Structure I
Amino acid sequence: MKLFSTNTHHVPADLHSITAIQHEVAPELGGMTQTQIDKIWHSVESLYRTGNHPMISMCLRRHGQILLNRSLGYSRIDVQHKKSEQVQDQHHVIATPDTPVCLFSASKIVNAMLVHLLNEQGKINLLDPVSHYIPEFAANGKRRATIFHLLSHRGGIPKIETEVTPELLFDREQILQHLYAAKPISRAGSQLSYHAVTAGYILGELVERVSGQDIREFLHEHIEKPMGMPFFNYGLKAEYRDQAALNYPTGIHPKLGTDLYLNRVLGGGLQLAVDVTNDTRFMDTVCPAGNIYTSAEQANRFFEMLLNGGRYQGKKILSPETVFRATLPTSNVTIDRSLLAPMRYALGPMLGSNPIGIFGPNTGQAFGHLGFSNILCWADPERDISISFLNTGKSVVGTHLPALANVLYQISKQCPKIPKEQRRSLFGSDQMESNIV
């Protein structure tokens, strides 16, 4: 990356040549107009034209209907030709809506729902200390840290306190040993501090010890298989790896502030995150907080299931009570000491806010998660929408930020809130309230 550059890729004049569409229905079936859909998509195209994302894929459901399911750009770029004025297919691989993409931290909500499923099955209690199930975790003052604390980013272990290298991130057992021995930076429950990868490893180990299954098998049995998803799991099966989108460092050079911030949050810089996720060893391992690979539609399918009270196409995946419990706010908007930003969390999901939140304006009942760095997956009961917005340019600070804000604005504006009496009975019961600001 050049130090004084926007570090963007070449964007062809004709975006239709690198756009693919699948399985969309008429907007009217989702209570929208073609004009509304076009305004949302045009905002996505404007974001793509900033050159910060080689690939964007997006799926939007409203009233349970797929109104947008599109990809734009390239899943893989020949870096020798990435700014070529004459882009040739032999140098760049055009993406499709089925292209697997790493969800990064949007994986956290999936991991959290596996923990909630164990609670639904009566195998754990969310208020139990983690050490009740993983005795090694009690070391150095962590005995009172509960499952609730880890799910809500209040566990006191926000990052791995050692040098983070690719080799460490490929060795799940070594990371667990570091976390068992770690001394918390604050008393459990006392401080909101985003746990970028740490809580995920401990919660993943909890799933395996309590269920008696490999976490990949547990996810496959309870979510991936019953929901008919070819790939929605930690890592990626060998047969899909040549189709997977690669990630690229874009935006203002990370040495100009971004790396300092990412080291605070992740324990490593931008290039480390990109290099690790493009390595097939990362697709072999399990990083519960960060390496689910899937397509935009399959990610969206998961959030549609949550929006529908845990049911998908008539199948019960989770109970309505479990979804309700998982999406309840654990606090008001609070400054997160890792992210250095105002955040609002539930027990696994990030939550939207009014008048503005991470999922756009007036999204006080929305729940979902961000993924490094501009991946957004969420559901909004007030609008009856589920969204997955995946991309492969790892810009943190760049020329894309106003355009990204406009995408969120257009989604909120063009998908207006539905009168309460006309909404689906979300969470399975008219008596059960959705999360309240």
Structure II
Amino acid sequence: MIGWGGIARLCLANAAIGGLAALPVNLFNRLMTVELALPALLPGLLVALHYGVQLTRPVWGHRSDTRGGRTPFVLGGVAVVGLGVILAAWGISVAETSGASALIIWIAAYVFIGLGIGAAGTSFLALLATAAPDARKGAAATFAWLMLIAGAIAASVGAGIALEPYSTARLLTVIPCVVAVALILTAIAVWGIERRCGPAPAPEETALGPALRATWADPAAKAFTGFVFLSILAFYLSELVLEPFAGHVHGLTPDASTKLSGGKDGAALLGMIGAGLLSTLGLGSLRAWAVTGCIISAAGLVALGAGAPLVPATVTLGLGNGLFVVGAIGSMMRLAAAKEGATGTRMGVFGAAQAIAAGLAGLIATGILDIARLTMPDSAAYATVFAIEAALFLWAALVALRLLDPHKTPATTPAPMIQPGE
């Protein structure tokens, strides 16, 4: 186990992961659709590709279990993400002369990005789950998420400033520098952490297939995988519709809708910080924060759909999201660490469910919205999407009430009536 200083240093790795992962979603998305004038669907499909590749998370988690160390997978994963990011930037320069060649480069780049995030992210969470004491898992989850967001902001803003005035030549200089900073931060983060935690317990199953079957045979792990899928689907369902909703229904300009999203993220940060601090003081269980976060998020969505004032409803949604993150991620680390020798495998299974849900959420939300707008006014169409998301959050709250019982150990918690993908 490590103290607060060790937890803070280890979470620098998550900042590095978040910083590199933000570039394909933000910067490269913008360059492809604006500077290169390509269809917006192209970066959307590429991002979906990197989520799909993250289905390999159980593989990386199990390998980190069987190899007796997670540090190489964190470092190696960040290096692979960095390679993918550099390739993606190179593809943007190639696209100015050959779109077909650029597409081939981008496909390879986003595969590398997905593989690297899967390896580094899964191994980082598994290492944090085993290194943080049980009483600090909620606060550790909060700090890990905060560092992920901080890394994304730092990389996006820093790269944006360094790219002024923009040129592809400058892009090919700035991006490798960002990757180098991420690698240095990761090396600092993981240096000596595993030695302080002692040797990792040997896994009962050394082959991937039996290890996955053993995880799936555990009712608590199986049920929690379903909870992860359901709750993350609800969490991401409004990501691609909130800003269009602000424009179509409330008439906000692009800069105003961007500020609205920033307000939502700021409220989420406050929720995470508050829940993390209170958890550290022994006030509120992980289950309480997960359930409360789901309910408050649902209330914010209902308010948005009902035509309530936009800013208070959006802040309510963000606050609920922040509380939910602490309870859900903290519970994920607790359950993953409950089975010695299988922490990485379990974290990989949970991470794969999370990747599937995040990848599907945008497609489901935008598909429902497009269909609904064909037959009803914009306000009613958006309200339909928000109502579905609110119902999913309330369903997740009911599942969390049964699944995350603080008076039972993870190994004995009964499975609720939900299967992954339902």
Structure III
Amino acid sequence: MTLLTHELRLLLRSRMALLALLLVALLAAASVAAGMAEVARQRDVIARIQPKQAQDMAAVAQWAAETKDPGTAAYYSFHATWDTPSPLAFAALGLRDVAPYILRVRALGLEAQLYDGEAFNPELALPGRFDFSFVLVYLTPLFVIALFHDLVSGEREAGRLRMLDALTGSGRSLWRRRVLLRGGLLFLALAAPLTIGAIQSAVPLPTLLSVQGLVALYLAFWIGVTLLVGRMRWSSVANAATLAGIWLVLTLILPTIAHVAINRLIPVGEGVELTLAQREAVNRAWDIPRADTMRAFYAGHPEWKDSPPLTDAFHYKWYFAFHQVGDESVAPKVAAYRNGIEARDTAARGIGWLLPSVGVQAALTRLANTDMAAQLAYQDRIRAFHEKLRNFYYRYLFTDTPFEKDDFDRAPTFVGGA
């Protein structure tokens, strides 16, 4: 313990080392604070949308119920859906930074509503919002380089290396002690703010321990790289330049190249293309016989085939039917789009086994439930809710049942989840 205390005093006498450790701690604390502020903002938006949703529905019910037309009620009623951030979302915002976490939907065709706001698909860990994962993946290696690049070469250049190596039985333990001390202090500078934020956010202990394990492994990787370069017996300046180049290649250049390669090998269209295809199918319904639309609808929904036949007058059940037929007409394209996104995501995770920066980023967003899988799960919840919504209004539309004011309260409500 005395030797360790002596090494700690020596380390803290170095202004550069002390500044590096303080800066890591400040950056980690700032990133945790920024992430928690963003998550708090998103939670506040989600909390505010629900009473506003109730007010909106009450306003629609006030006048739409006068006609008792279920089509009018269904057409003008918007229903809120939301994706509640997980407790750990503050540490790795992931797709929550670019993809919608609130979406209001109607019982009309879903695909046009779902892809109006294109969901970005950053398959690989590229620089994004300033959060803890950004500090860990992109900035921490630079501080590892600053603290370890001259661990041995600095002693050699100061003329002390031979004396240290000549100390009987203490040479290896000395370097081991210095590595563990510097690595431990770096880990503490990162883990302490993270732990404080996790406690305040009620992150489950196993999840917190998993993140701390990722931090330790990522630090160990970069410490290992610096020690390996240090064995080359180069000067401290050469070590630093080499390590800076390695950092640039592993964290920025190779992930970017992999990102481009995956996009080329797994081509995926844009969500807006699905929106346009669905709208074309919907608009086409105005130009074909209504009986054709109803036959196509009843083929997929035989439970409503005994609905009273249409007259020459406009009827909302035809309008909602051709919206649903429009959705079903683009179903193969939607499936291909979804499969392409999942294939890209799987490929990116595979790259993570080769590039630690990508792997750590992917693991953090998975633990924080902010990755592509989480975004697709939110879309699945929207789809399930939309199906309940359609079936609720269909019961009135296809049986010509009057829609009373009290029926607005019977409409399905979305249950959010993290």
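For distance in nm of label points 7 Å out along Cα→Cβ at positions 249 and 377, find whichever of I, II, III sits highest and give me its label.
III
So Cα extents along the principal axes in Å, for residues 65-280 alone, computed for just one structure, reads 60, 44, 31; which one of I, II, III is that?
This value belongs to structure I.
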* Could you figure out which one of I, II, III the value 3.5 for distance in nm of label points 7 Å out along Cα→Cβ at positions 73 and 145 was computed from? => I
* With helix-only ellipticity at 222 nm (-39500 (n - 2.57) for each DSSP H run of 4 or more, over all residues; to 500) derived as -26000, matching label from I, II, III -> II
* Asked: Thinking only about relative contact order in percent (Cα under 8 Å, 6 or more apart), which of I, II, III has the largest value?
  -> III
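Throughout, read-outs are computed from the coordinates displayed, never taken from laboratory work. None of these values were measured; they are calculated from a predicted model. Cβ atoms are built from the backbone, for glycine too; each structure is taken alone.
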